[in-house]
Structure I
Amino acid sequence: MTLALRRAFALALLAPAALAAQRPTTAADVRRILFPLAEDSMAGRMTGSPGEAMAARFIAAEMQRIGLTPLGDSGYFQKVPVAAVPLAQTRRGRTERVVLLKSFAERDTFPVERRRPSVNVLGVLEGSDPVLKDEIVLIDAHFDHVGVGQAVNGDSIYNGADDDASGVVAVLEIARQLATGPRPKRTVLFVTTTGEEVGMFGTRWFIDHPPIPLARFVANMEIEMIGRPDSLAGGPGKAWLTGFERSNMGEQLAAAGIPIVADQRPDQHFFERSDNIVFARRGIVAHTLSTYNLHTDYHQPTDDVRGADFEHMAAVINAAARATRVLADGPKPEWKPGGQPAAPAPRP
């Protein structure tokens with residue numbers, strides 16, 4: 001573990017009482033969290049890898065520092081049963097792939113060397129309203145990436161700074177802001193999931209094994225790829241919302257003065273390509289906040305911290321924190337007619 005990462009872990013374990021009064025996120029806050037998550041020692045945070053486990057511990061330490069209540073089955077961790085199966089042919093230099101299993105009992109049928117530790121990381125901030133605190137607003141991002149693969153110009157580590165360490169920074173900073181200010185009326189659940197890149201494993205497991213009944217969830221805002229400005233969203237500090245036209249969530253946020261616009265690239269089907277779709281298909285009003293501008297570093301080793309715009313990220317995170325407050329304190333969003341996606345077909 002590098003010196004920078006050791007210092008980051010040590011800082012994350014400070015007592016919640018040591019936190020400063022509520023303040024907006026700064027570029028320095030972004031750098032403090034983004035650098036450890038996207039550094040080479042994390043080895044691209046592949047699902048089931050030691051790098052993923054290291055990232056999960058770092059995120060859990062941050063949640064503890066903030067003062068979130070753990071909501072996993074093992075502290076802040078919700079264990080996810082995955083195993084590795086051999087590939088008949090290599091892909092991007094790999095000889096195996098990870099699969100999501102139906103249960104931990106099934107995982108125990110695999111040889112020990114094929115079992116992979118994998119977790120979601122969950123922390124909750126209880127609401128202050130005697131009635132509304134029973135309703136849940138979910139703020140999430142996936143913390144996995146695609147690991148180590150075929151070298152490009154001598155670099156084989158796919159760091160995933162934008163995809164989606166940037167979203168994890170947002171989840172943690174939104175949590176910090178809400179935890180150090182007036183308590184939101186609704187309970188806010190902060191989750192970072194594993195396995196998005198290999199089939200939304202973490203979210204699928206979470207949906208099937210929710211720590212809080214899904215009937216209590218009223219809104220989900222996922223945050224994915226906010227590391228760089230998008231000119232179609234209006235430039236630095238501006239973000240877009242996938243599936244904007246499907247519900248009134250985006251309109252509620254825009255009416256509150258939050259700089260969020262509709263996704264300008266509907267042909268890319270971003271609404272269906274992130275973890276939010278799993279929740280949306282269960283009836284929860286769920287969208288993804290992003291500033292992805294189709295940069296060419298997507299899923300390449302060049303997606304590292306050198307491409308991050310820290311001032312832009314801080315501005316978007318501050319907007320997202322305000323958006324979370326609107327969702328937690330205001331009217332719950334609703335699907336528009338025909339906006340809710342179809343329920344998923346039963347999985348075999």
Structure II
Amino acid sequence: MQFLANLNYVVIAVIGGYRVASGALSLGDVQAFIQYSRQFTMPITQVASQMNLLQSGVASAERVFALLDAEEEEPDCPQPAQLLDPDGRVDLESVGFQYEPEQPLITDFSLSVSPGQTVAIVGPTGAGKTTIVNLLMRFYEIDSGRVLLDGIDARDLVRDDVRRTFGMVLQDTWLFTGTIRDNIAYGREGATSEEITAAAEAAHVDHFVRTQPEGYDTVVDEDASNISAGQKQLITIARAFVANPTILILDEATSSVDTRTEVLIQQAMARLRHGRTSFVIAHRLSTIRNADTIVVMDAGRIVEQGSHAELIDKKGFYAALYESQFTEAFVETV
């Protein structure tokens with residue numbers, strides 16, 4: 001609309017100038033015509049400029065009403081059980097879950113994890129790996145079966161108690177605007193400076209933090225653009241060290257870093273997993289060869305389960321998946 005208004009101005013100026021030169025119009029008439037044209041097009045231009053705001057408002061209203069229309073979260077058990085000193089035992093018994101009523105995702109999923117055991121969950125995209133994690137944390141309620149923590153049904157526990165048992169290191173790092181010290185201490189309220197430093201040393205964060213001009217008081221930008229992706233990942237691991245969870249979830253924590261940083265992160269995660277029940281979700285199968293148990297998922301079901309050596313000897317789904325990654329890497333190298 002602004003372009004059309006300017007084009008209108010050019011047309012009036014050209015035609016008016018010609019008529020003034022030929023004596024058919026006076027200069028004052030042309031000037032008045034330009035002013036009237038501007039007054040006519042101005043409200044139209046203003047209305048057109050508001051259309052973007054109107055469309056944005058409609059889109060925002062749709063999201064607000066979608067939130068208001070969403071189903072309420074199921075209330076916690078009125079007389080919840082207590083999980084005072086969890087050992088880290090997790091049992092999933094015939095778990096079933098689906099996002100859409102007519103599209104089952106997790107069907108008859110059963111798994112037992114002993115305290116201190118490391119379980120790797122692998123499988124193709126869309127197999128339901130991250131969904132299992134969401135069900136463990138009670139971000140979604142299961143449709144059938146049970147999820148047991150130390151023999152207690154998770155639905156008999158308060159959600160805060162369930163989630164306080166878990167610590168998560170995700171593929172997408174999340175840091176807030178504040179100092180590195182504050183970001184690490186976010187893992188547990190009331191963490192002391194000594195605990196923060198010890199966690200940073202265990203996660204290989206201490207070295208690069210001390211190279212910063214302000215050390216642990218270095219302020220992280222809103223989008224954490226002043227530190228690298230690997231350093232952000234290490235800070236989130238240090239945060240998990242401070243939280244000291246009973247059960248640890250690692251979801252593709254090394255997928256976006258270079259090889260050297262990946263080695264540091266793997267070492268930090270090995271320290272973090274020590275003595276804890278751990279669930280590791282990985283697409284790089286080379287990173288989970290030392291897991292106690294590898295669970296291979298496909299279409300929401302467990303198709304294979306065992307150690308790395310056992311699954312390779314079976315020459316089944318896992319072996320084909322493992323060999324395909326190295327074959328692709330070899331082809332790319334050649």
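Laboratory data are not the source of any read-out in this text; all were calculated from the coordinates shown. Remember, predicted model here, so these are calculated numbers, not experimental data. Cβ atoms are built from the backbone, for glycine too; each structure is taken alone.
Below, the figures for the structure above:
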| read-out | value |
| --- | --- |
| Structure responsible for 0.90, with FRET efficiency 1/(1 + (r/R0)^6) of positions 39 and 231 (r between Cβ atoms, R0 = 41 Å, to 0.05) calculated and labels I, II on offer | I |
| Mean count of other Cβ atoms within 10 Å over residues 47-54 - highest-scoring structure of I, II | I |
| Ranking I, II by mean count of other Cβ atoms within 10 Å over residues 119-126, the structure that comes out highest | I |
| Answer label among I, II for the case where helix-only ellipticity at 222 nm (-39500 (n - 2.57) for each DSSP H run of 4 or more, over all residues; to 500), calculated from the coordinates, equals -8500 | I |
| Origin of the value 18.1, where mean count of other Cβ atoms within 10 Å over residues 71-78 was derived from one of I, II | I |
| Origin of the value 24.5, where Kirkwood radius over Cα pairs in Å was derived from one of I, II | II |
| Which of I, II leads on FRET efficiency 1/(1 + (r/R0)^6) of positions 111 and 183 (r between Cβ atoms, R0 = 41 Å, to 0.05), largest value | II |
